[in-house]
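*Asks:* Okay, got some structures for you below.
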Structure 1
Amino acid sequence: MDRDDWGGAGPGFTPDPAAKEAALAGYATYLNPQRVRVLRAAGLDIVEAGRSGPWVWDLDGRRFLDCFTSAGSFNVGRRNPRIVAAAHAAVDRLDHGNFLLCSQEKAALAARLAELAPGDLSCTMFGTGGGEAVDFALKLARGATGRHRIVSAVGGYHGHTGFALSAAGRSAFRQPFEPLVPGFDRVPFGDTAAMAAAVDQETAAVLLEPVQGEGGIVVPPDRYLPAVREICDRAGALLVLDEIQTGLGRTGRWWAADHFGVVPDIMTTAKSLGGSLVPISATLFTEALREFLIPNPFIHLSTFGGSDLACAVALEVLAVIEETGLVDHAAAMGQRLFAGLVRVAAGHPDVIADVRGLGLMAGVEYREDSMGPRMSFHLARHGVLAIYSGNQPAVMRLMPALVVGEDEVDYLLGALDAALDDLESGAGPEVTAPTRPRRRPVRPAAS
């Protein structure tokens, strides 16, 4: 991508370490003290100040290549000039709009999403975040089928709201709030036989990420998603694909489902749809499923979901992705990244167990859980912001903005190599996660 599009932007602020400490103290006092402690221990006590393209600057003046990107929310880069201009123009003439009324902006964005979506996903319900999008997807599945069971995957992540939390593949997220919504079952990701055994005539839907993000960047076997599609069709169940992290070019295709030749009945997208500036999500579904909403036009409402402002910005996000060739660019940079990751892994076999992913959605699995937090610390010392997976602490997620260029990919690879040297030398920090040796990489079961 042409870095001149960002006007050669630098940090655009005056470093102020004292203001950073005041911000951290205020966050600890009024928001979440334990989060501050954990981030300090991992060397991630960063207070974002300057933001430009794939880079972010700490308030103390340090620059980082952002490879977390708020779990893949910044595909078009931080403060992309076209997106910022679209937001300014929208603010000049719009507000969030009256959610019960019809809207030009909503209609235009829904029409564009229908053009870009796989298969015959031509209808949209807007929300503000991914969890809300998944909630509606599962409500629609139950309402349209008249069935109650939902099957999801171990290690999956779909948000922290009601229906979405009930589908979570990590028990630690669910247990403090049980009993949750009943009727949810989880099976191993990538295991076709387990899925076939779980889906029956009472199953409303199967909910999956095409590539598990929080689960550790787990890519299923090539035949898995097509097989799940067939299992759903035989049982009369719906297939729901959560493309909140994987969509909008992240994997080198518009949608990760495109890699597997699968068309879902319902699909969710969020995160990067807002261009790093506005909250917006969308649940896409078929016209046949819309029939459930005809007698129930007000059965699901969101005051700020698909606001006029957010829809105007999201339209520009889609235009930027298409007009700048960002999907193909992500595929090319992903090839460069994975070629480099394989080289780096070969040089550190005692630390790296596996490298996997698609496009610019990469996972580096270390030999034990404690290495994830420790590598976050060492990478930060070398100018890279990267965070281990919540459901798999041994896996480092590398998900830079899709606007990264060759130099920035090489910068990441050099920083990773240097950070691994630091880890192997025995340098800090203290271990912040339980040690659980894993001599083999975690892979999905064969289909």
Structure 2
Amino acid sequence: MATSTMRVATEGERGVNTARAVKSLSEAVQVRTVSFSDRTLIDFGEFERFHALLERLYPLIHERLHKAALGHNLLYLWKAAETAGGNMNKKPVALMSHMDVVPAGEEGWEHPPFSGAIADGHVWGRGSIDMKFGLITILEAIEEMLEAGFVPSRDIYVISTCDEEVGGKGGISEIAGRLGSAGVRLDWVLDEGGVVGDGIVEGLDRPLAVVGVAEKGYLDLELSVEMEGGHSSAPGRATSIGVLSKAIAQVEARQMPSRIASPVREFFQQVSPHFGPAKRLVFRNSALFAPLIKRAMLRSPETAAMIRTTTAPTMISGGVKPNVLAARASAVINFRLLPGDTAQNVVRHVTNVVGDSRVKVKVLTESPASTVSPMGGPGFELIEQCILEHYPDAIVTPYLVMGGTDSKILEPLASGVYRFTPCRLTKKDIARMHGVNERASIEDIERAVRFFKSIIAKA
């Protein structure tokens, strides 16, 4: 039976129902599964429509896999079978992709954001990449393998949440709780994160496939100042808004120290052979040339974020009328924490930099940086193997994800958590996510289905 399973897997990997995958993604984009931090703004009927759509698009999955709907979140289990050559001693794995999307205004789009238009070799609309692309290509891969009679050699979970974009973590926390209470321990997890990037790093003439092995943490701090108000015609030497403004300027001017931490250090090691002699020497010896590397990386916001906890004032408030001194002024500063930095480190740093007891510092939201998953071993090596199978010209490297994903919540249950979406994007394409004219190429859709079929067949 093991030989038969391998034959089915090979056949399944060759053929892709591209037309169905493209149509499915188009229909998925048309359902407005928009999430908001204010849950009263969410139309949960759209999420119910989306669940019903998946049932219609992928009947075999909903017939043969175990499905649990936890609120508006989905958890599927594809059971292994010993009679199909399965090894029941192998721990399960999980494939993840959230179903919610960020809001989209109508202006500036070549095709309306929820049209799911199929035009110019792409599927257009909000979520076409982030992240209905991942969910649809995972489900398409499984449906096609079910049609071919394939049975996996280990249990495979598919996880999709409805609140990833708002960072609520309620959905993934509930799913993690369900898995944990059932005693599930995962070998590895694969979620969104890195991509196959074209022209992402200056000086590289090959695409760079970055696999996230860690992600930065998240911290919102409120800086507030309370002082006596009054009429603006007779202000004192200092005002709440003036004191607060000075504090914000100081925090921006003196940011957290930069350092080359793991996995950025390993990133340099992996890409170094593909540069010219001078850069190769520097990147291979990142500890020796750390001051030079840091100076160069701090010139660009994108590369600076790889080597330090970032500082971004994002909200400010104070005052009620133009001629009234504000009794209270406040601002929110968002920090993305480099692995090794903590909320306590940042609070201490901000307090010392401001050096003014009138400015109060309060933690509003805190989520620590993830651990760093193994950059060797079965999980990473399998992902790397499948990337090179479908993107043979790519350079595969570990990567630090700048944003946040749901997968971090599964770290206590998994031996490794990895973040990679099988699509090939330029910098302009990446900017489309959360922006206007988000789109996925038909070529990427087909290749992603092949990628996930390979991952499942070889897991």
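*Asks:* When relative contact order in percent (Cα under 8 Å, 6 or more apart) is computed for each of 1, 2, which one produces 25?
*Replies:* Details: 1: 22; 2: 25.
It traces back to 2.
*Asks:* Hey, distance in nm of label points 7 Å out along Cα→Cβ at positions 98 and 394 derived from one of 1, 2 reads 5.8; which structure? Before the final figure, lay out each step's value.
*Replies:* Numbers: 1: 5.8; 2: 2.2.
Structure 1 accounts for this read-out.
*Asks:* Shifting gears a bit: On distance in nm of label points 7 Å out along Cα→Cβ at positions 234 and 258, which of the structures labelled 1, 2 is highest? Intermediate values should be presented prior to the final figure.
*Replies:* Values: 1: 3.0; 2: 5.1.
Biggest value here belongs to 2.
*Asks:* Let me ask something else about it. Quick check: 66, 31, 26 is what I get for Cα extents along the principal axes in Å, for residues 282-401 alone, calculated from one of 1, 2. Which structure matches? Intermediate values should be presented prior to the final figure.
*Replies:* Numbers: 1: 60, 33, 29; 2: 66, 31, 26.
Among 1, 2, the structure yielding 66, 31, 26 for Cα extents along the principal axes in Å, for residues 282-401 alone is 2.
*Asks:* When log10 I(q)/I(0) by the Debye sum over Cα atoms at q = 0.12 Å⁻¹, for residues 74-305 alone is computed for each of 1, 2, which one produces -0.64? Numbers along the way, then the final one.
*Replies:* Values: 1: -0.64; 2: -1.04.
Working through the options, I get structure 1.
*Asks:* Let me ask something additional. When volume of the Cα convex hull per residue in Å³ is calculated for each of the structures 1, 2, which structure yields the highest value? Before the final figure, lay out each step's value.
*Replies:* Working: 1: 144; 2: 161.
When volume of the Cα convex hull per residue in Å³ is computed for each of 1, 2, structure 2 gives the biggest number.
Bear in mind that the values in this text are calculations on the coordinates, not laboratory data. What you see is a predicted model; the values in this text were computed from it and never measured. Cβ atoms are built from the backbone, for glycine too; each structure is taken alone.
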